1. For which of the structures P, Q, R does the calculation of helix-only ellipticity at 222 nm (-39500 (n - 2.57) for each DSSP H run of 4 or more, over all residues; to 500) return -15000?
2. I have 63, 27, 15 for Cα extents along the principal axes in Å, for residues 46-117 alone, calculated from one of the structures P, Q, R. Which structure is it?
3. Here Rg and Dmax of the Cα atoms in Å, for residues 70-109 alone was calculated and came to 10.2, 33; which of the structures P, Q, R was it taken from?
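Values quoted throughout were computed directly from the atomic coordinates according to the rules given, and no laboratory measurement underlies them. The structure displayed is predicted, hence computed values, not measured ones.
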Structure P
Amino acid sequence: MKKLIVLVLKIQYLSPFQRKAYASAGLIGSLILLPDLYLAGAHTLLEFLHIFYESLCFMLEELIGHSLHLDKYHSQLILFYSQIAIAAGLGYKTWKTTPELYRRSKAYLHASYQQLLKDGKQLWAEMPGRKRLKVLAGCVAGMFGIYFWVTS
């Protein structure tokens, strides 16, 4: 328990850039080491979404059938074509807004890259020489590790 408290206290004193870097590295590392965990979670989520979708469709179908005094076939047709119209409308709206979304996303990515570069340069400038050597040694060790992993 004491180690966990010490870890939480160390995390509090990290800069936002370091927190983001450690969180990203942890997520990427866990994705590489435990892909089944993410795939199983995504599969379970999609199953729940599908069950919700099917139950919603069934309720709407029953509502349409009882309120309009239609048989099952005609209420399914109404529901199907309503879903097609909604999907077509959403597709059209997406098609119209895609250029603006692309432009904004590109500008945001460029700005965040510039900010990340600036923060990285500042962090590197504030680092003592010994820490810089440790970082460079870790990078070289990582490159050799990846090289031997790929070529073996």
Structure Q
Amino acid sequence: MYTYLNVLHSYWAYLTLFILIVAVVNAVSGLSSNKEYTMAKDLRIGLFALIFSHIQLLLGLALYFVTPRFSAWQTGGVMGDSLLRLLLVEHPFTNIIAIALITVGWSKHKKKETSKAKFKSIALFYGIGLALILLRIPYDIWFS
């Protein structure tokens, strides 16, 4: 089960990063060009980014509890090992914060009245969330 979840979590990450980048670029371009926020395109891009990121979070949480590395918590060697600290503390904690920010951005944008305010909420919160995710990806493991 661990191997299957690990592969799924890794490949779903590509889709999630892609749609998050699309959402941030779309929001920034909408904000800078003063275009109208449309339900057909802009809402769907933001919603898909929200859904994909939540699915990625659920896959990551499931993976967290089935990983063989989880037993390191019992031996107490997590904080002394930089790889274990990244995988068991920094990556999950930072990504939970990132997904929370993306969710806040989605909720805030729904309450805004103007297109500029909607794009601004998406650009800001999704952008910060994306940056946090990119900062704590275990690249050495992901690309190997």
Structure R
Amino acid sequence: MGTHIGRSWDGPGHVEALCPCPKAPCGLVDRDNTSDACGQHPPENMRTIRTSHRLEDCPEVGRDVVVAMSRTIRAREAVVKAADEWDGAYFSFELDDAIDDYRAAVEHEAAERIRNSERLRSYTDDHMGDCNAAADAIDPDVEEST
């Protein structure tokens, strides 16, 4: 019997976003399909698991949000790195590009949260198309999940 596991309290979070394990459709990690490079989820490296569900109970919504979170975190790290390396004596194209990438990543994450919101789905059954249209307006260049 398969189980999806996560280290965050309320479903997948930053730990899952940054770990190298393949993500289940819900954004958590399949306990039977972890990466040896991960220091969080494999049984020999496993830390405290704070959320889980059985494979057959998977909501199958959330992976895109976790992938978007990973993009946001990495873009923020690039901004911090570019700012740290900038001495302020000249205009930094790297810093400018990193800030633009961070903004795009945040917009993408926000749009994926709208597209994948269980609360919005249950509250707005007849209007999910409107929610998706709003998400598309925020993030018109939707990228394929990796």
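1. Details: P: -33500; Q: -25000; R: -15000.
The correct label is R.
2. This figure was derived from P.
3. Details: P: 16.9, 53; Q: 14.1, 45; R: 10.2, 33.
Label of the originating structure: R.
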